[in-house]
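Next up, some structures in structure tokens.
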Structure 1
């Protein structure tokens, strides 16, 4: 399957594509490069609101909690 057509405009992809976080890598593999591209809540948010969601909004629609010091 081809990658999502909007990776350069996706803050989540840009921010987390190089991360070592296994959960983020799983979301990128499943949603950005895999079979669940049409289920991406980030694309849905952009279509509904006319702007991109927070970079920390995952393709599932949930937000990544900030890292604690």
Structure 2
């Protein structure tokens, strides 16, 4: 996913996670450089099991809230 969608937000349906809760596979159902587009697509699809990924590098000093 990182190679196919560099520096994009990715919505993954039915993600398979590793022990560190990192997505290792799943079905990509949306992707965009605009996070809000991907979030809106998730709302529209009403997926039961999904995950969001950002495939770029998060800039140093950025705070991430989970």
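Just so it is clear, none of the values below were taken in a lab; they were calculated from the coordinates. Keep in mind it's a predicted model, so treat the numbers as computed, not measured. Cβ atoms are built from the backbone, for glycine too; each structure is taken alone.
Thinking of 1, 2, which structure, once relative contact order in percent (Cα under 8 Å, 6 or more apart) is computed, gives back 42?
Numbers: 1: 30; 2: 42.
It traces back to 2.
Please state which of the structures 1, 2 yields 1.1 when distance in nm of label points 7 Å out along Cα→Cβ at positions 12 and 44 is computed from it. Please report the intermediate quantities before stating the final value.
Working: 1: 1.1; 2: 2.2.
Attributed to the structure labelled 1.
Of the structures labelled 1, 2, one was used to calculate log10 I(q)/I(0) by the Debye sum over Cα atoms at q = 0.16, 0.26 Å⁻¹, giving -0.49, -1.28. Name it. Don't jump to the answer; show the numbers that get you there.
On the way: 1: -0.49, -1.28; 2: -0.53, -1.26.
Computed on structure 1.
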At a computed -7500 (helix-only ellipticity at 222 nm (-39500 (n - 2.57) for each DSSP H run of 4 or more, over all residues; to 500)), which of 1, 2 = 1
